[in-house]
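Coordinate-derived values only; no laboratory data. Please read these numbers as outputs of a predicted model, since none were measured by experiment. Cβ atoms are built from the backbone, for glycine too; each structure is taken alone.
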Structure 1
Amino acid sequence: MTPVAIIAKAKEIGLDLIGITDHNSTLQAREIRRVGQLAGVEVLCGAEITTREEVHVLAFVEGDDSLDKLQEWLTNNLIVVPNNPDIFGYQLVVNQNEDVIYQEDNLLIGAIDKSIEEVEEFVHSLGGIFIPAHIDKQQNSVISQLGFLPTHLRVDALELSSNVNIEDFKKMNSYIAKKPFIQSSDAHYIDDIGKVYTELKTEGTTFEQIKSAINRI
């Protein structure tokens with residue numbers, strides 16, 4: 001999925017805001033943000049981080065400085081396994097002209113050597129947004145890996161996949177029912193973009209306004 005194709009699809013289906021969270025990498029996000037700015041689509045930049053427990057969490061940060069710090073932290077803590085393109089495909093960063101500007105040689109679908117608590121602490125130290133991902137799934141979710149959501153985790157929201165109804169999930173998991181919930185497409189293919197989405201009531205599109213709107217869901 002190239003930056004131009006992602007933004008074109010978002011524009012086509014009427015999305016005003018999208019989040020870009022590649023696995024354990026922020027490197028593609030700012031290229032997509034650049035295309036989004038030209039098309040009038042806001043882009044939240046971040047990463048989908050795999051913790052030491054193999055829990056997937058979404059992390060969003062504001063501005064290039066924080067994005068650079070997040071990327072450096074991910075690079076320094078990634079458990080290094082060389083990528084095999086014949087099995088996992090090439091891991092490329094593509095610009096708005098669809099030119100390849102970088103190739104990542106280490107496999108990004110593994111874990112970093114940090115616990116979920118350490119990830120949460122670091123993301124919030126950057127003023128970021130921390131959201132455990134697709135917590136209803138039977139693999140790589142905080143519930144599948146730990147059996148529950150730790151009450152001491154400072155979550156900005158909890159994400160559900162497109163496979164469940166939010167209200168039904170809350171009834172089955174009443175101990176977290178009062179947390180903010182979002183639902184996202186978790187798109188890995190163009191046609192999946194916008195398959196499910198969350199409406200935010202916000203007065204603007206600054207990072208803090210978006211973060212506040214998520215906290216109020």
Structure 2
Amino acid sequence: MRNHLLPSILFLLCISCASPKNSEDFISETTGRYLFNANEVLEVYFKEKELFIKWRGREDIQPLKVNDSSFYMKELNEKIIFVGAPKIHIKLAEKTEHKGVEYLFSKMKPGEKTPTEYFEAKNYNKALKAFLEIKKQDSLSPVIRQYTINRTGYNYMKNNEFEKAIEILKINTQLYPKSSNTFDSLGDAYLEAKDTVNAIDNYNKSLSINSENSSSLRMLKKITEK
């Protein structure tokens with residue numbers, strides 16, 4: 001029991017000895033946005049020289065300072081370490097749960113956005129480029145899963161946000177140009193937006209990839225029978 005308690009006691013002693021204030025150089029170097037994953041941001045900022053984090057919609061998260069470059073963030077249950085070389089980034093301290101796996105969060109350039117941020121700003125071309133870059137770097141990234149993006153498109157349709165539905169599903173066709181389903185879904189979005197011409201065009205593209213796509217066949221029949 002004592003052996004298990006000792007590391008925790010030492011950790012708490014380290015925290016209690018560290019001043020929550022940070023140096024001007026540290027503040028200048030570390031303030032900014034970091035890529036938590038390919039489509040999610042962890043933002044570091046300071047108040048009265050004390051470090052705060054904005055993450056997943058929560059502001060004013062204040063990690064416990066361990067030393068001049070390390071902080072314990074209970075929301076992650078991780079110790080985060082600021083590393084200055086070769087470029088400033090955050091890494092997670094090694095722990096048993098992810099021993100041997102290195103987690104690094106790079107600092108974003110001024111003006112750099114995630115694919116979703118570009119998309120929400122209606123900068124659809126940059127959003128597409130950002131999604132394509134993710135696919136290039138990691139084709140298995142959950143951020144670019146075909147069915148996840150498809151579901152997002154249908155959620156936009158459900159909320160009558162047809163422009164967003166069309167644009168996100170167009171991106172899906174660019175990410176997966178050999179998928180009959182992506183064009184079928186884009187056809188649905190155009191049809192919901194009452195753009196029959198583009199709906200028919202995309203249903204036909206879907207069928208050119210898979211002539212037995214029952215959804216596209218059914219929707220084309222429904223349109224032509226009107």
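Given 18 as the derived value for relative contact order in percent (Cα under 8 Å, 6 or more apart), which of the supplied structures 1, 2 does it correspond to? Source structure for this number: 1.
Once mean count of other Cβ atoms within 10 Å over residues 24-31 is calculated for every structure in 1, 2, which label goes with the largest value? Kindly include the intermediate steps, with their values, before the conclusion.
Details: 1: 22.2; 2: 13.2.
Once mean count of other Cβ atoms within 10 Å over residues 24-31 is tallied for 1, 2, the winner is 1.
Among candidates 1, 2, the computation of distance in nm of label points 7 Å out along Cα→Cβ at positions 128 and 144 that gave 1.4 used structure 2.
Quick check on the output: -9000 is helix-only ellipticity at 222 nm (-39500 (n - 2.57) for each DSSP H run of 4 or more, over all residues; to 500), derived from one of 1, 2. Which one produced it?
Values: 1: -9000; 2: -15000.
Label of the originating structure: 1.
For which of the structures 1, 2 does the calculation of distance in nm of label points 7 Å out along Cα→Cβ at positions 56 and 72 return 2.9? Display every interim value, and only then the final one.
Numbers: 1: 2.9; 2: 1.9.
Of the options listed, only 1 reproduces it.
For Rg/Rh (Cα atoms, Kirkwood Rh), which structure out of 1, 2 has the highest calculated value? Before the final figure, lay out each step's value.
Numbers: 1: 0.94; 2: 1.14.
Evaluating Rg/Rh (Cα atoms, Kirkwood Rh) on every structure, the highest lands on 2.
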